[in-house]
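Novice: Before anything else, here is the set of structures, which you'll find just below.
No value in this document is a laboratory result; all are computed from the given coordinates. In this text the structure is predicted, and so the values were computed from the model without any measurement. Cβ atoms are built from the backbone, for glycine too; each structure is taken alone.
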Structure 1
Amino acid sequence: MKVLFATTNPAKVGKYKETLKEKGIELITIKDLDFELDVDESGKNAVENAYIKAQSYYDKVHIPTIGMDNCLFIEELPDEKQPGTHVRRVNGKELSDDEMIEYYTNLSREYGGKLTAKWVYGMVICNKDGRKDYKWSKSNFYLVDKPIEKRTPGYPLDSISIVPETNKYFLQKENNKDDVIDFIVNNV
């Protein structure tokens, strides 16, 4: 079964593509299509933005479509400075992976070298039966001012994110993605 992942982020695709293939789901992306839509990600949270992406592309291609988005919240920052749904957009500019690392390491440096952060993820699948939503989070990790050299294109902040219990960067540990895979398999 073909399923469209409405993203251009290679890290999001890479995280799920092989495991879904083993389960009989061929994940295609926007890059595999002959067009790209201009989707206004104006949602108030990760699930709303994921829905906007999934529904926009499903309406065009009529195959099961996954939309995914994430929001970043930083404990030490006041509400007006929270990245939220605009993790990549700072002062009206869309940041590259390297610019994100530079911006967030500088921000961490401003607050003593370490910020307490939380990711909130949203995934929506749109298909002929409607929509299904899934939400999860990674809580209480640190954004630090010293990146490691290893990078995952599309997920640049993993190179400055540390799990407090292990004191290891996200890129130095295995991620458990079984719940997300089960959600996709059971809802496409």
Structure 2
Amino acid sequence: MLETHEQQALFTLARAAIAARLQGRPLEARGTPAAHGALAWRTGAFVTLTREGRLRGCIGSVERDERLVDVVARCAAEAATRDPRFPALRLAELDEVDLEISVVGPFERVDDVATIAVGRHGLVVEQGVRRGLLLPQVAAEHGWDRDTFLNQACVKAGLTEDAWREAAVIYAFEAYVFRE
């Protein structure tokens, strides 16, 4: 899907965007790779930061209105500073975090939960104004089965665990995930 050099360019960009945000300066244009090929795709993406194997921040966008280079730069900076679950990353921590980028494919409505493949599909559960999203790798990393994955997507949306069995709408998607 993405060539090795494109993945590396995104990791370099993500680190530069985080450093710029932490230093209170704009990301320099020369730090942004040329947006051609896969880097110019208009797609959603998530940037996940981990430190010593533990989540340190994750922000993404599922909208398909930004070029991949732009969404990765924005989400990397926000994952480091605006994930409400964590204090902002300190500049001294930047070298200690590992990055993971998930390029999000299109959503498909799920009418039969038996079609959800744990480890391959990510989930979105919606009911009213509530929405919860879990990336495909989350279920695999936690060893969840399909029902647990659905339950946890509901919890993330602020719904009851079994809302997926009732009125909630479920979408599945695939993501191209790569790590440093």
Structure 3
Amino acid sequence: MTSPAPRTRRFAQRSAYASPWSLRVRLAMALWQSAWLLFARWTPKPAYPWRVLLLRLFGARVEGHPFVAASARIKMPWNLSLADRACIGPECELYNLAPVRLGARCTLAQQTYLCAGTHDFADPTLPLIVAPISIGADAFLGARVFVLPGVRIGNGAVVGACSVVTRDLPPRMICAGNPCHPLRPRPSS
């Protein structure tokens, strides 16, 4: 990775093996992971309001009635914003080391991976680099889509299954590929 984009944040680390997170943040992550495992991971699908409440208790910003599958994995709920009817499908992973915003009625299909963190491989200390991810209203990300740090996906965009999203995608476009790119406009309903 050459130079980070303007939306990125770079953490100073003593070495490649030192955590960039304070003890307080590491304890909060451990408490969150334990709470999700004990109180949410085993719950049936209709218990999604309980899972959303648990996310709120750990700092997620929630509007309306989003859906979160029990098998979803969310690294830092305090970095998550969910709008009304946003949907996080089964086995989705939100590696949200930076803020992740899911717009109203957007859908993350099964096993979607939102990766808001990476490392600067040009530096021997491998410092952590994070950047926010934003998924627009009414966007649909197909199964196993992988989204890199700093990406913004426009309102109403459709991203085909197994795509790797390396850059921003425009609104109301059908996009696919590795790397993902716009193919054609989304038909109006």
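Novice: Can you rank 1, 2, 3 by distance in nm of label points 7 Å out along Cα→Cβ at positions 46 and 86 and just name the one with the largest value?
Specialist: Structure 3 gives the largest value of distance in nm of label points 7 Å out along Cα→Cβ at positions 46 and 86 among 1, 2, 3.
Novice: Of the structures labelled 1, 2, 3, one was used to calculate FRET efficiency 1/(1 + (r/R0)^6) of positions 14 and 166 (r between Cβ atoms, R0 = 35 Å, to 0.05), giving 0.95. Name it.
Specialist: Traced to structure 1.
Novice: Given a value of 122 for volume of the Cα convex hull per residue in Å³, for residues 54-125 alone, calculated from one of 1, 2, 3, which structure does it belong to?
Specialist: Label of the originating structure: 2.
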